[in-house]
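Read through the structures below before going on.
Please treat every number below as a calculation from the coordinates, not as lab data. Model, not experiment: these values are computed from the prediction. Cβ atoms are built from the backbone, for glycine too; each structure is taken alone.
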Structure P
Amino acid sequence: MLRSDPKYIAKLQEEVNVLRELRGHENIIRLYDVFCVDNELFIITELGRGGDLFHLLTTHPKHGVTEAYAAKTVAQMLSAVAFLHSRSICHRDLKLENWVLESGKDVWSPLKLIDFGLSTHFTPGKRLSRVVGSSYYVAPEVLKKSYSEACDLWSLGVIVYMLLSGAPPFYGRTDEAIKASIVNGEYTFPHELFRDVSDEAMAFVSTLLSYNTEYRYTAEQALTHSWLAANLEPDQLQRAKDGARGAHIRSESMQNMQM
């Protein structure tokens, strides 16, 4: 049932508006329709049949996934996030659970970003202050209540670290302990978890997990990193770069014809 709380309704409207604005990118869950029946709101989206990356990682027989798989996955993530940021939208809750596979039959199937409940439009140069996000993935500047869209890249850094190692870079017994570890900003690449991971991959992670946001890579900068180029076919990487700037976005009329 729709609540009469104006803040709740505004939050729903913002999420729907964001999904509408992002329609067409192949790595963002597609909105099909929104309608209200008997005071109940229905949001119809594309279905990610392959489950989320957290499930994939936790059911994997070894610590982490291969670098080739991680690189292909990360390129798609960066493409989606760069596209978001180009539309002045910050997701603010990037985590393994919010990336789903399009198909349940192939782990190499396209990736889709979901759950825009905490996303917001931002004004370049203006700081955000609301503390949101998930404990393991939240950026230190978010916890300090002064941040920009760069917080999404920190969260992606955590995701890449976890894909490669099967473990988070910051941890603790409680949420408060995890957050304290994040604010401290120190992390390592334990040999027992990263012995089969290349130096280049770890260097890539470090470009995203930079405590100083001035040195943290943007999504578009990260797409130019040599680690991705070494692990992707040129056409795969170019497709991600094209998606980042919306080159493959179909017109609204074309999308409606296919709905």
Structure Q
Amino acid sequence: MIDQNYDPNKEGSALHIGDKDSETQIVVLHGNGRFAEDFKSVAEWFTETIPSAHIIIPNGTYKIPNTQIPLEYREELERTNKSAFTWFDFSQSKNALAAFTGVNKNRERDVLDDCIDDLSKDSNNRIYLFGFSMGGIRAAGDFAKASNDAIKGAVLHSSAITSLGEIISKPQDKKAPARIFTVMGKDDNIMPSYIMKPLAAVHYYNQLKLRFNGVTARSQFLDGLGHNISAQSAEICANHIKKLDEYFVHNHP
């Protein structure tokens, strides 16, 4: 179930912006070590482009221990009495690359799965996933394995398609907007090069895998953008979701 009463320290607890009865449902997944309130500004950008949408911003599904958080951010969390979250259980990961490429495979069910299932119960809903950084990795995996057509697309920001579990074939009109759309900054240096170089190859390989399963996927690189969301990149992402939504309204009533 979707938590209507937001708790900043509870896994999966969500903020809601817009009309909850809207048929356009956008689920926003924050980055590693953050929480829902950090992404309210993203939701506000989206509502400017898609004013009829209902936007859901959940906390991640796993808490990150304070000992694993950089000191300056840890002090901020302790001062504001907030928790940091992520979307996967990394406790069993042996190394960074294994963690990024294996997270969507054989993971346990969690509260985000319940949230998406809850939205999918209404066959009129058109669900879109927007994920930043680690949230984008989760969004790609959840879209790929969706067994019904309620999840119409996923937009990844400062992220990559690094991990795919099961891929459910989703044949579509090749003229339709990409079902998975990735926006990356050319100045994004958040990841060490020894991780990022292998992940880039994995990203494009997974794009091909998706295309072989009928899922159009493409990437766009922006000059001057680092590991952050700018007004320009938010507008690009929001417009892509808008185009997808308009397509499915007219082609899949």
Structure with the greatest value (metric Kirkwood radius over Cα pairs in Å, for residues 78-133 alone, set P, Q):
Q
Supply the structure label, taken from P, Q, corresponding to Cα extents along the principal axes in Å with the calculated value 57, 41, 36.
P
Origin of the value 18, where relative contact order in percent (Cα under 8 Å, 6 or more apart) was derived from one of P, Q
Q
Out of P, Q, which one gives 3.6 for distance in nm of label points 7 Å out along Cα→Cβ at positions 6 and 46 as computed from the coordinates?
P
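When distance in nm of label points 7 Å out along Cα→Cβ at positions 54 and 222 is calculated for each of the structures P, Q, which structure yields the highest value?
Q
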Quick check: 2.2 is what I get for distance in nm of label points 7 Å out along Cα→Cβ at positions 14 and 150, calculated from one of P, Q. Which structure matches?
P
